[in-house]
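Structures given as structure tokens follow.
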Structure P
Amino acid sequence: MSDVASKLKVSELDFDTIKTNLKNFLSDQNELSDYNFDGSAMSVLLDLLAYNTHYNAFYLNMIVNEMFLDTASIRNSVVSRAKHLGYTPLSVRGARAYVDLTITPADTPATIVVEKDTQFSSTINGISYIFATANSTTVNVNSNGVYTTANVELSQGIPLTHRYTANTQDPDQKFVLPNANTDTSTLTVRIQTSATSSNLYAYALANDTTTVNSTANTYWLEESEDGKYEVVFGDGVVGRKPITGNIVLLSSLVADSTETNGAKTFSAVSDIGGYSNVAISTRTVASGGSDRDSISKIKFNAPRNYQAQNRAVTINDYIRILQRDYPAAESVIAWGGETSDPPVYGKVYIAIKPASGLTLSTATKNYIKDTVLGKRNVVSITPEIQNPDYMYVTVDSTVKYDSTKTTKSAETIKSTISNTIYQYGVDNLENFSNEFRYSPMVKKIDETESSIESSLTTVKLKRSFTPTLNVALSYTLNYSNELFQIAGAASISSTQFSHRDDSDVLRTTCSLQDSNGVMQVYRTVGASRVTVANNVGSVTYGSGKVALTTFAPVVISDGSANVAITVTLASSDVTPIRDQILLISNSDITIAMVDTAGTGTDTSVSSTSASGSTTGGSAGSGGAGSSY
């Protein structure tokens, strides 16, 4: 027997191969050369050895996986790896709202103080939630003898304070926030000198360890086991160290994450500043509530946070810091002012799509600029927070189906197709840089119902703006995609409005049209279009720009404040640039059903698209978006 033959193979890890290797190893031994390993009790012992080896191999493999951020699957392991990169997972965030308070007291106090954590309630879907004032506010009487204060910030959550007595002799003592739904953005840390002392010292979260000395009242925040957070104090060299007998007070809100987004009606839980006659006016509905960081989000953010090194220098730094410190942002994009048109030097522009709603309030933008970015921004660069630039993809589809192949009605199939198109927008659009692709959407339409034989679909692009009525002003709408140039006046349509003609006569039910690159206002007389204003702007087909220069509508016909302009594109695919986001709204979906087993005529009632035009069974003329 050779030495090679007697060696045990250890590279295989599955049970059957391990058992075979053990059996081959034993059969190669002279003492067991004629032993029957398959037909004896030795087979049971080999099973036991193989199982033990297999378990150990699997266990060691899992341990190795948990040692690396990319392969770890247990939250505690992922959090531990992220800690090495200086990243603390974000906690649950409660929604925030802004209200105006008007207090009518029976007496005439000089001021009224609305204390921090004064509680309000709001009911959503039959459930009552608690909101608390984020700060203390002093209300002064105005010249009319009324006590009012504006922009009072309400943070959703129940205020709780946890009290610990420091014991430096206990090496295992931890200062833990015991509720997993703690909103750490509302955390305040204070230390009372002793149980008999009234001296309280506020501690601040340490964001930059290089600036922390031995006497700095700072703390660090870490996620510990079970998703709870632990407050860590200094060691006397980096940060002040608590001494035995100090009372540690941890105050925060326990929030309900996304459940309270959209809350808009609030009532006082008890007296405010000692007075019960309080009127509450909502200035900004509640938004910004979010869940804690998931495992996948920690894996994504931790290495990018390490790259940013807690400073905002590059464009990506701004994006990563906002993704980390403002979790209510669903999507963020940034660009330097030097790339704007026209260039603006010394500024960085940031567009944020909130997780709830479409735009941020002015108060939220100021909070992001002053609080989130204020300490990390380069002094010479000014950040500007912008709302996303929304563009709407309109979809007009004529669908042929065979009614003999389905038990569903035309209206049911039509509703299902509309939901398919809308869901395509939800799944594939609604974020910066997400492109609209025509073919995948048409494929989903055709696959919606087995009775569908084919579809003819046209897509266009719509933008809205709010004009100043009765004043001739300029407005520029960038569609950022090449427009389809059609001879005549068929490439652009709009909602209807009233407008004065060149003789100053008010004309109703007017619309915009494109006449070979010149924007005109027209109205319909019978089957003909009559020009009301001959030149109110221009169209640049290559860059997709519509510029209105002397546009002065008098009244918007549908009673809204906005004018929508819909354009035909040169391509059925749509690519947004920079701060643009594509959306598909239910009101921009038009479906016509044609039953090929019946008369072959349109079985549905024509519907009116948001652009103001009425469509029937045809998908429209012209444009690269019309094809079977």
Structure Q
Amino acid sequence: MSASTTARHPVAAAGALAAASLCEAFHITAASRAEEIAIRTPGDRTTVTWGEYAERVRHIAEGMHALGVRRGDTVALLLTKMPEFHLVDTAAMHLGAVPFSIYDVYAPEQIGAQIADSGARIAVTDTRLAATLAGAGVERALDHVVVVDGGDGLTLPELEQLRSPGFDGEAAWRAVGPDDLATLIYTSGTTGAPKAIELTHGALLRGWRGLQTAWQLEPGGRVISYGSSAHISDRCSTHYGSMVLGFTVTCAAGAPAAVSALAEVRPSLLFAVPPTWAAVRAAVESLVVDERDAFDQALEVAGRALAIEQRGADVPADLRAAWARVEADVLAPVREAAGLASTLGLVGGAPCPADLIMFFRALGVRFGEMYGMSEVVSHIAFDPRDPLRTGTVGRPLPGVEVRIHTTVPGAVGEILVRCDSMMRGYRNRPDATAEALDADGWLHTGDLGALDAEGYLRLTGRKKEIIINTAGHNMSPAAIETTLQAETPLVAHACVLGDGRPYNVALLTLAPGTIDDAATRREIADAVTRANARLAEPERIVCHAVLVDVWRPGGAELTPTMKVRRHAVSTRYRDLVDTLYTPPGAVEDASSLTLQRDDQRRAGQVGFEPTT
């Protein structure tokens, strides 16, 4: 028997949301908002109106056509956060091409692998990343490289000047339909090499119809694009969201810049991982330094009232009256000053502390923890119209079915999802597609969870091993371990840890017959450094420890087939792992921290080395 829940609301479809493709949605929005700002940077240093956006997209599309880009071709984008991303990505879609973004923190080797896998013949980058792209060894694979802001190669202004005789831009974008691919989203490679998720125009539009039914966002709102556009959350909430709802997109260079821009932008929608929301909380608290007691008392009153509401009980009249007073006198003015007065706040990507959720809920922000996957256009659960249920990610969104694969109602099992905004499949991987999508259209997420009697979804773990650090980066520990072990024969086994932590660490055992001396440790440290050069920044190993213990097949640390028992290792070496995460300020000085670890080495427990 399987527990399941289905959509409870009709799905919205009006205006640009009802379009057949994102290209059509874009033109509906651009025509109705021609004089409004579509894309900007903080302080209005750069602004692009919808009319200018449409005009530049027409020229860029023609320029790409002159370079040979045609329907179905793939265009690779390796760009820092800038308005040019939106221009180029949208122009490529107008040709029926498939633009996709590559994380700017990737190592050249990873960039080259994704360009090769995608089949891209043209890449678009900027001067900061041009050298990284050149180091990826993709010259033979690519026909053209566009460097949008100058340097070597064709610039974006030059591309816009190219003409393609006989090109009919309107006919090209009108030929794009719901079944055409809009983008590729590469997974984090948690079960091997990253896989390219194929998302169609129709899937992305259907996903947004469900989101808008639940979220009820005001058209013409404001969003901040600060995360990588290689991640579906940024693409969906800002890039595609602007096309269907006419958002003004502010491009901010990273999370700190986004937090700094909150009061200026006053976003309608903001998705962030828990550490970013913690920074937003700190920014809010900085506004009330001189009135902290009154602010804390207001939060306490609101929190008590919300807790009662969450239990489904009636808030007593006196408490409700007190809540109304602090809302009017304290909380609303703070929200206004912080730029959060009309914000729908979404937290995800990593487990979020309950106190952080309650802070923003008590502040009066529409706020909640959401659950999503790239394979289903990012969002699966969290309907802000539902009462908050601490410890859950809410109920499934309109149009989304969730089923728990278990024989016991209410018990933990694998989360299965079915909806009409599903991926088409994994590019070049029919085997992986068949494994993920069953014959009845259910996506096997690999996540574990349970549904309560009211349809609230609780996440309990992951079926397949994955690291999600505190910044929300998803990583495959097995892939990192393989990269490390390829650099040296001196390491028998490696166990990379970092789930729920700010960075990754590694526990390493010595290969049989290896002498444990200073030279060995230097070579292992050098191997870690070499491996880090091949890894994306979030994947890199910050500290490692060389163990004198031997891990044997079938023992506590290894399966009979030599796979690391990660939970058993992290449990056995818990104190050591905590030591690797000891912040410098937690001990009297750096030398005492070194002595502590030297004592462990002398005791024969570990050999600690910081990774450079």
As an exercise: helix-only ellipticity at 222 nm (-39500 (n - 2.57) for each DSSP H run of 4 or more, over all residues; to 500), calculated from one structure in P, Q, equals -10500. Which structure is it? Q
Comparing FRET efficiency 1/(1 + (r/R0)^6) of positions 186 and 418 (r between Cβ atoms, R0 = 35 Å, to 0.05) across structures P, Q, which is largest? Q
Compute mean projected area of the Cα convex hull in nm² for each of P, Q and report the one that scores greatest. P
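Any read-out appearing in this document is the output of simple, stated calculations on the displayed coordinates, not a laboratory observation. This structure is a prediction, so every number in the text was calculated from the model and none was measured. Cβ atoms are built from the backbone, for glycine too; each structure is taken alone.
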